[in-house]
1. Of the structures labelled 1, 2, 3, one was used to calculate relative contact order in percent (Cα under 8 Å, 6 or more apart), giving 31. Name it.
2. 15.1, 42 is what came out when Rg and Dmax of the Cα atoms in Å, for residues 143-286 alone was calculated for one structure; which of 1, 2, 3 is it?
Structure 1
Amino acid sequence: MIKPLFAAAALAVVALGASAQGTKVNIGISGWTGFAPLTLAKEAGLFKKHGLDVEIKKIPQKDRHLAIASGDIQCAATTVETWVVWNANGVATTQIFQLDKSYGADGMVVKPGIAKIADLKGKTVAASAPGTSPYFALAWMLHKNGLSVKDVKVVNLEPQAAANAMIAGTAGIDAAMTYEPYLGAVRAKPEAGKIIATTLDYPMVMDTVGCTPKFLADNPKAAKALADGYFDALAMIKAEPKKSFEIMGADVKQTGEQFEASQKYLRWQDRDANQKFFAGEHAAFSKEAADLLLQSGIIKAMPDLSKLADTRFLK
């Protein structure tokens, strides 16, 4: 079980120092609303203030682990269960802080005539590839309703394309898995389909930032600076919401007002929330997720769950 390291790591954290001294770090993310404080931290100079030279790369979730394995990026943002998949597939990575929890920002959209998730048996669902958050969300929701991914036909479309397919009324696609800001486009056009379930109904989308064990071992000050830069971004959002929403919205081609609407469906996690999360919830969810991933055939073996997180950098 993953245990909090706060007390044990107190001296280690002090030793990390205040500056990463210009350390270069590449972070892989997507256009998901919950990742936006990382963009804000870069664009507002918050990472730079902590001595980091950050480059943020937009990489589809299905390819992000390949970028880590190749050395193109050292860190990434993704969902908690995805780290289980990556580690099970030999891409060693360790989570260092939590970004967000989805409160309705991820969901399943269905065409008229589908009243409940159980009605999807034998139907076609658009979702990202196995090993991604939308695919896992589909597996999770089906599992909670007595079905599995084997009971539906999955067509692999990324979240934006999946949402667009529903809006366009694409023939042969009965449902789709997507997330904000693309889910918002479906909300704005109810004739395209209805949102039958979200993470308000199934609270299982939680995002974290993690890095390779080598990067953390070689650059502990940089890891601490990453966490501090993120927490500074949350403070900026509270102090200067309009400016912050405009910066974050621009990155996903939204106005500040549109981005503000999207972010209402999630909760960014501050330092206190992080400490609470890693004190028990993270380990419990990782275990339940790993069991479902095994059952669904997404992973072939259980990784070492005790190595999934390192909480030294949360102080």
Structure 2
Amino acid sequence: MKTYDKSKTNNLYKHFKIPNISDVKQFRLFGNNTEFGDRSFSLIYAWQESFMYVYRVIENTIAVLEYGIDKKLSVILLHKENTDIFPAVFKLYKIFSDFELILKFEYVSEKNIFAYETAAKKFNKKIKVFFNSNDSDYFYETTDFLVLKGKCNKKKRGDINYLIRNYPDIEIVSHSKKNNLIKASISIFDKWCNIHNCKNCFYGCEKKAFLRFMEVFDERYNKLCVSYYKETPLSFALSEYIGNDTVCYYFQKNAERIRGLTYWLNAEMAKEHINIKYINLGEDMGIDGIKKDKESLRPSFLKPKYFVEIL
């Protein structure tokens, strides 16, 4: 961001406050149910340092301000179904206008675009709607995800069979109050970090974000699973129930490169959510390797996350 915008941004932030652990209950009361994990309090809290998340409550809506990696400001609106978002949109527009800043909302689902248009019309404004295909989330039907259907996944199925043959006693263990797996997950993270460049972590330190996430871990919504072979932790994955029929996978790391381990862990995590219709593996961020891998897993559909700008 240019230096002349800095003072405006600092003053804007005075209208918001930093989220803390105790805010999780309030966020869930405001209908933190969405198909996008980016709108989850768990991720907002976990990545607060990287994205400078702050929030304020405006009537029946929570407005979360984000300072993105593109050095631009945007707002995430959290609310219950069928909430009139006009009071929040109007109040935010006035605040942003006072600082001569553009008001832009992000992570908007297609079904909610009309609500933003309706709210803007009430104070004689129009909206601009756009999206980046790289930001779309990959959704998979859980039943299909478990069996890795199709010729394109033949090698993946073979890799899983290889893992089971060569690691016959591999097991998966779930985190709970009685069975703390944070230490094991960090040991996996440390080994993963040793063979990866920190510069490739686009959003900041994933290990720090994971530890913050675990501060608000709730067994009713989250699952942390670690795979072990002969008492040695090999990999872990962390997920969260969002909405009524979706689970998001957030963190997944392997301690070492083992053929079939990632796909085996994906399947084992899916079994933990067998009654959930969809698994959301997030976006590909425009990275070819991630894109090809997620496409090969045969997504049921890609769901775009829209930006809405008040003109």
Structure 3
Amino acid sequence: MTEIFGTLGPACADYDILDQMFKNGMTGIRLNMSHTSLCESEELLRTYHSAAAANGRKGDLLIDLQGPELRISVREPMNLSEGDLICFGKGGIGIDECVVSAMEKGDSILMDDGRILAVITAVFEDRAEAVIRRGGLLMNRKSIKIEGKDISGPDLTQQDLENLSEAKKYGVTAVMVPFVREGRQLRNIRERLNAYGCADIRIFAKIENRTGMKNLRDIIPYADMIVIARGDLGNDMPLWQLPAAQKDIEDLCLRAGKPFLVVTQMLASMTDHAVPTRAEVSDIFNAVIDGADAVMATNETAAGKYPAEVICYLKNTADEAEKWLAGR
């Protein structure tokens, strides 16, 4: 049976909504640790576990670590339009010093998983200036990437370490590790979990760049599940190459007998609409046909208008794919 995961957020923080999500077939949920901590989410997690118990389910809890992904810092949301001039670094959008030092004139800067695009026009010692080429609403703590450059932070942040140490207390059943580039990263996390008495917690390795794809054979032995994270993976290549990249990862996982999960924009239109597009349900169906052991919704349930309906479409489409496979 295909595992069906949602993502916790304001849109599904209510017990009745979580209860309906479980009734609609949800098997577990993701909590993005880039925006909170286990301690800060205690009340929400208690509600989640209560809804799971009421439906006779274990209710898997996946925590998505901060890891090496770089993020921006803004005091208030910025509504950016094409042609707007912005500044990164001192006096502007807050970013890590390593990002500023790596910026060069002409660099393309992707923010919020590529939704917003800026091009560097001038670079100074402590800041860089840019012009917006693709606008949008930029919120605090959104991702930033220099196209074509592999820059990252530490494998685990201090908050990641704190969350791992508290994982057992809050009922965490799996850890999602972002931007996995080599097996060593997962081996270190397994050692940490074992030290905290969490040997039973699964490790989900997120493949989010070409380096992770290149080293997938090294990564697979240390992962319980491979995550085809199409958001950042799609930022690391032209989008028309992403479907082939997904197929290549799936093929390697199948040959190695390693379970894999497909995520990102599976039902993106349902953030605002009660019914998905035909392309979206076909995407889910084909992911399961291709051998996916799990599918996941992210923003659709965390911040969308129809979180329970999202799970319904995920579950029912996955079920249809399984029926089709069984009838071949």
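1. Attributed to the structure labelled 1.
2. Derived from the structure labelled 2.
FYI, it's all coordinate maths here, none of it is from the lab. Since we're looking at a predicted model, the values are computed, not measured.
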